[in-house]
Structure 1
Amino acid sequence: MTKPALSAISRALVGKGQSFASWARATGHNPDTVRRTLRRWIGREDRTPQGPLARQILSDLTRDTGITIVPGIDPSPKPSRKAA
C-alpha cells in the first residue's frame, strides 16, 4: 500500500468527519475487510479486483472520497447498502 495514496484517502474521509472504520460501518462494510481490500488493491494498475465485494468497497470509496483508488473501478452512483 502506498502511504501517499492511503493518506489522501484518510484525509478525504477525515474532512467529512469519518475514519475508515466509521465510513465502513456507515456504508455497510466490515472495517477489517475495508482495510484488507485497501492493502491489497491501493495503487495497483496491473489488474482490477474480480470479487464483487472488493469492487464494491473500492467503488464506494472512490465515490465518497473523489479519489481513484484503482483505475477501472468507477464510483458507484449511490450507497451500496444501508447500515443495519
Structure 2
Amino acid sequence: MKSLDSSAAKATEEIARNIQQASASTSQVTEIVGGVAQSAEASGATVDGMVTSVGTMEEQTRKLNQEVSQFLNTIRGNAV
C-alpha cells in the first residue's frame, strides 16, 4: 500500500510540474502574440503615413506638371 501511495504522489508531482510548464509556455506565447500585435499595429501606422505621403507627392507632382506646362507655353509664346 505504501508503494502505491508513493507512486500516486510521484504521479501527482509530475502532473503538477507539467501543468506549471504548460502555464509558463502559455504565458510566453501570450507575450509573443502581444508583441506581434504591436508590431502589426506599428506597421499599419507606417503604411498609413506612407499612403498620406504618396498622396501629397502625387498632388505636388500634378501641380509641378501644370506649372512646367504653363512655363513652357509662355516660353513658346515669347519665342514666336
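Every read-out reported here was derived from the displayed coordinates using simple, explicitly stated rules and does not represent laboratory data. Because the structure is a prediction, the values reported are computed rather than measured. Cβ atoms are built from the backbone, for glycine too; each structure is taken alone.
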If Rg and Dmax of the Cα atoms in Å is calculated from each of 1, 2, which structure is the one that comes out at 34.4, 117?
2
When FRET efficiency 1/(1 + (r/R0)^6) of positions 5 and 45 (r between Cβ atoms, R0 = 35 Å, to 0.05) is calculated, the result is 0.05; to which of the structures 1, 2 does this value belong?
2
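I have -37000 for helix-only ellipticity at 222 nm (-39500 (n - 2.57) for each DSSP H run of 4 or more, over all residues; to 500), calculated from one of the structures 1, 2. Which structure is it?
2
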Working back from 0.15 (FRET efficiency 1/(1 + (r/R0)^6) of positions 21 and 53 (r between Cβ atoms, R0 = 35 Å, to 0.05), computed), options 1, 2, answer is structure 2
